[in-house]
Structure I
């Protein structure tokens, strides 16, 4: 079990260690799964009801497949914890949160002040994502139609 350095959830931390995707699919009692780069997150969709934690590993910050995996899970209705592990950079935390990550266990600890600054750096967003943020164009359109 990789302990999160930052966690943006109020529910208890899952205690069960995450198992590989293959092991998870073979075990009906597992509730925590670890996705490595290249794993197909869509294999989890039929069994999302028993998933409490999905750890998504970032072997290198340049590998963006984990962003897509998190968004696929959220768009499929998954509300459990999605934890980013591995080469997690502070500059990407804002975008990871938008894609659905709500827990972070980086290989190298992040400075809490830097994380706070990164999460509050952009007051507006420009597109829909897995979070509830309304894109600035929609805010502007909404304001003009009601103004």
Structure II
């Protein structure tokens, strides 16, 4: 028995007619709004930033609602993945991003190089980085900005 299915034109038309409508991103967001950012949510981020599991700290470092002082602490985290999440977060404060320009991890500096919210002075430091990968990412990002 074959597992190939042959649909008639009428069956195909009926399947198209019954297919669910695709929603735009705005329509989907309207149907599923994010909860409000409350003081308890901010407090929860502060607590989770101290969790022993680095994956939990990465989620805090990736949040758009993380407080500045928590970003500053996570930028000094011993786990490279946590610092990388701070480096690529467009909501991280400029001073925190600036401090990561000389991070010991090439991965962190690479993520920082492609973040469009990194201050110009930090980008100049990254442009002279010892890693060819980081320098290439800086060059690639500057070509995107010029286009």
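Using FRET efficiency 1/(1 + (r/R0)^6) of positions 58 and 138 (r between Cβ atoms, R0 = 30 Å, to 0.05) as the calculated read-out, with 0.50 as its value, let me know the right label among I, II. List each step's numbers first, then the result.
Details: I: 0.50; II: 0.80.
Computed on structure I.
Quick check on the output: 21 is relative contact order in percent (Cα under 8 Å, 6 or more apart), derived from one of I, II. Which one produced it?
On the way: I: 21; II: 13.
Source structure: I.
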Query raised in the report: When P(r) over Cα pairs in 10 Å bins from 0, in percent, for residues 18-105 alone is calculated, the result is 17, 40, 23, 14, 5, 1; to which of the structures I, II does this value belong?
Result: II
Report summary line: With mean count of other Cβ atoms within 10 Å over residues 66-73 computed for every candidate in I, II, 18.0 is reproduced by structure II
Query raised in the report: Which structure, out of I, II, was Rg/Rh (Cα atoms, Kirkwood Rh) derived from, given a value of 1.01?
Result: I
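A value of -9000 was derived for helix-only ellipticity at 222 nm (-39500 (n - 2.57) for each DSSP H run of 4 or more, over all residues; to 500); which structure in I, II was it taken from? Could you put the intermediate results ahead of the total?
Working: I: -9000; II: -16500.
This figure was derived from I.
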Query raised in the report: Of the structures labelled I, II, which one yields 14.6 when mean count of other Cβ atoms within 10 Å over residues 26-33 is computed from its coordinates?
Result: I
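Any read-out appearing in this document is the output of simple, stated calculations on the displayed coordinates, not a laboratory observation. Treat the numbers as computed from the prediction; the structure is a model and nothing was measured. Cβ atoms are built from the backbone, for glycine too; each structure is taken alone.
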